[in-house]
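Next come the structures, one after another.
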Structure P
Amino acid sequence: MGALKKLFAVGLLALGLVHSAHAVLPIEKLDSYKGAKVYLVQTKTLPMVDIEISIDAGDRYDPSGKSGLADMSAALMSYGVRGDRGILTEAQIADEIADLGANIGVSVGGERAIMRIRSLSRKDLRDRAVQLAASMLSSPLYDAKILEREKQRSITNLLEAETKPEFTLERRFKKMVYGNNPLGDSPSVKSVGSVNVGDLKQFHKTFYRGDRMIVSIVGDVSRSQAEEVVQALLQKIPATGPAIAQLPPLPRSPVEPLSEREVRIPFDSQQAHIAMGMTAIPRNNPDYFPLLVGNYVLGGGGFVSRLMSEVREKRGLAYSVFSYFAPGKDTGIFQAGLQTKNDQAALALEVMSATIAKFIAEGPTPSDLVAAKSNLINGFPLRIDNNRKLLDNVSSIAWNELPIDTLEVWTKQVEAVTLEQVTVAFQKYLAMDRMKIVVVGAQSKAAPQ
């Protein structure tokens, strides 16, 4: 066994996966450029560099009736640009990325748009990848013919997705939780069809600017090289732009009539899909760690969680059941869910609700707390065991305006959580009479009794 352990340790070292190797890597805050905040973690394990540009340009900024605009604005950035070498078509962009052996992608969430770049750290290759990304970021063409093609593709995908119960559940649950806030809106055939080239250009001009960006870099680059990368990326980006209307406040403790709390949607599916939840806390809330530890016991710990024990192990009502907190910069969400047979939906919902209610009232046991903290702390190295995961963490720290030493003290903050803190936090932020419930399935069988 000693030889095997030694061999395993050597393998971990070779892959850069040893916890101690990552735990001491500091996050450096560099000088801002064009109003953008910049963060760096230097790693020498692999000759690679991973870069993320977070832009405060998420779905929540979609105008009324134009849901899907933020996604379309980001998606079409790679379908034609005006760069230093003239116009590059989508085919030429794809060929250039392939020739470099790089990855450049853009995604959009509720709060932000994200561009990710992965390249070899060799200067000539890195510089070409950064130059291409800079053109995509600053000078997308937004060709009318390509827009029409992508709109039709999006509409086709939407129509297909509407045939799936999980898609129907997600859309309705989001609307139930966020209400009239833009985060509750979802793209529709009509809203996507209404997007035009002028909308794309105006959205890009309004939101894609330095004072709404955060650049995070992880990889084999020095501080001076990182500064060069940022300047090349944002050189043609304006530092500021037009005034942006303030978003409506998010519902934090909504109190709607009971009849509006629960929705049952008929759907011709073999299983009923159930979601339950409500708005919760932003990531920078001091109660984040008590809720994280407590939820590990409730529904985040897989087979050792309360929900799994009550719903699956004792009653066989579902193969899987979960709960989680997904905190954002401005707010967060708590959600629990499962899939079950239509004729078991009422019982499954009852058991899930009762389990959550009991946990809110009583909290974890001392042994539950010890086990949860141990599992979270021992699993921490897996959260930062490669550059991409490390970049995820750096990006989250920067976006949510957390202390720069968050990764260094993460395990200490988990260890410091007490039973009382967990119970108080759950009772403070969750309440069963404010939970939104959506059940999607055969109406006659899925309806709770």
Structure Q
Amino acid sequence: MNQSSTIYSPPTFHRHILDNGITLLLQENRAVDLVAGRIFLKNAGSRWEKAEKAGLFHLLSRILPKGTENYSAAEIAEKIESIGASLGTDTTSDYCLISLKTVTSDFLEILELTGEILLKPAFVESEIELEKNLTRQAIRSQKEQPFNVAFSQLRESMYHEHPYGISILGREETVANLTRSDLQECHRNYFRPENLIISLSGNINIKQAIQHIEKVFGDWRVLPSSLQPLELPPVVWSPKHNYTQQDTQQAIVMLGYFGATVYDLDYPVLKLLNTYLGNGLSSRLFVELREKRGLAYDVSAIYPTRIDLSQFILYIGTAPENTETALQGLQKEADRLTQIQLTPEELQTAKNKLLGQYALGKQTNSEVAQLYGWYETLGLGREYDSKFQNLIKQITPEIAQQVAQKYITQPYISLVGPHDLVS
């Protein structure tokens, strides 16, 4: 063997559960002297909010880095910048998240700061009021954007009282009524070690990772009381046609269908159909409605991954005078999936695109930490990484058509434009 040749060693993955229930995931990667982390809080997010407290988890995520028992908001920001690290908080419908990245030698320091933010938030009244005002401004701003208006209208029409029907920002009136006590109670109830998943990727070994996590979070004890079971209102299929008049130069047309949860075997099939219809410049909707017919400023499809019933959405931005034609065009393309099987060539092209983009989404430490932590949060485990890809490869034209027929039925319709041009 050539002495200068290098034997490839695949990255080593570890899964470890601490005594207090924290789940640690580690993908070792020695290529770059960095560590990226995603700290997921499962059993959290807007899905766990009552309607009158909508926006609570979003506000909490904004407040966490704005002051702790030992540091002010300015001191936290200065500490992050002085290390040259990144640290951010976020919330979604199905989980809350802290993201961090740093060089390996500074990982313990940024992790200790993260622990301070997670465990010892000060909930400073002035910061709370500032973030509430910023959130309400963001909600008002969304009401001025035709796409967001159409999406919100569709979401509310489909989900009604289910939390998925409300923006993670909440509503102006609910955000205005949130209090410091609400934030403290939410933090006390949901921030539990057994709810935490720490997903790391980078130049650190499992022994070091466990030592650091134990040092920062090892004394965090499990609460004696457990979380109350989540009771959600049922989602009822009842298609509606909704229209909002808005003074805008383009009309937004959306068709909405209910889609499978992430746990359903139909999930990867719908992901593939979504890619075929609306992903990129070669997608069916782009080619047929924009390139060939000139109907679209923007056209695509959306199918978010959700714990509960998701949405399969087709949308187009078009000139107001083309609204009805664009609606008919979207409907025709949706119906085509149920009536005509994709050719083997069409199906393979969509598979190549989806799997190629999936692979490209795992190139950085941050992306790997996000993906594996997300799968763990969903209860699917890291093995779903390969399982998902294998399921995609097994889809046939017959399976794709059967799943399309199951979900693409009578649509919910959401329109936004200067006036209703659809008869």
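Read-outs: derived from the displayed coordinates by stated rules, not from any lab. Bear in mind that the values here come from a model prediction, so they are computed numbers and not experimental data. Cβ atoms are built from the backbone, for glycine too; each structure is taken alone.
Summary of computed values
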read-out: Structure from which 13.3 was derived, Kirkwood radius over Cα pairs in Å, for residues 49-120 alone, options P, Q; value: P
read-out: Structure with the greatest value (metric distance in nm of label points 7 Å out along Cα→Cβ at positions 289 and 369, set P, Q); value: Q
read-out: Structure (P, Q) behind the derived value 14.9 of mean count of other Cβ atoms within 10 Å over residues 89-96; value: P
read-out: Origin of the value 2.3, where distance in nm of label points 7 Å out along Cα→Cβ at positions 161 and 409 was derived from one of P, Q; value: Q
read-out: Highest-scoring label, criterion being distance in nm of label points 7 Å out along Cα→Cβ at positions 97 and 169, among P, Q; value: P
read-out: Per FRET efficiency 1/(1 + (r/R0)^6) of positions 153 and 377 (r between Cβ atoms, R0 = 30 Å, to 0.05), the highest-valued of structures P, Q; value: Q
read-out: Ranking P, Q by distance in nm of label points 7 Å out along Cα→Cβ at positions 65 and 329, the structure that comes out highest; value: Q
read-out: For Rg and Dmax of the Cα atoms in Å computed as 23.4, 75, the structure of P, Q it came from; value: Q
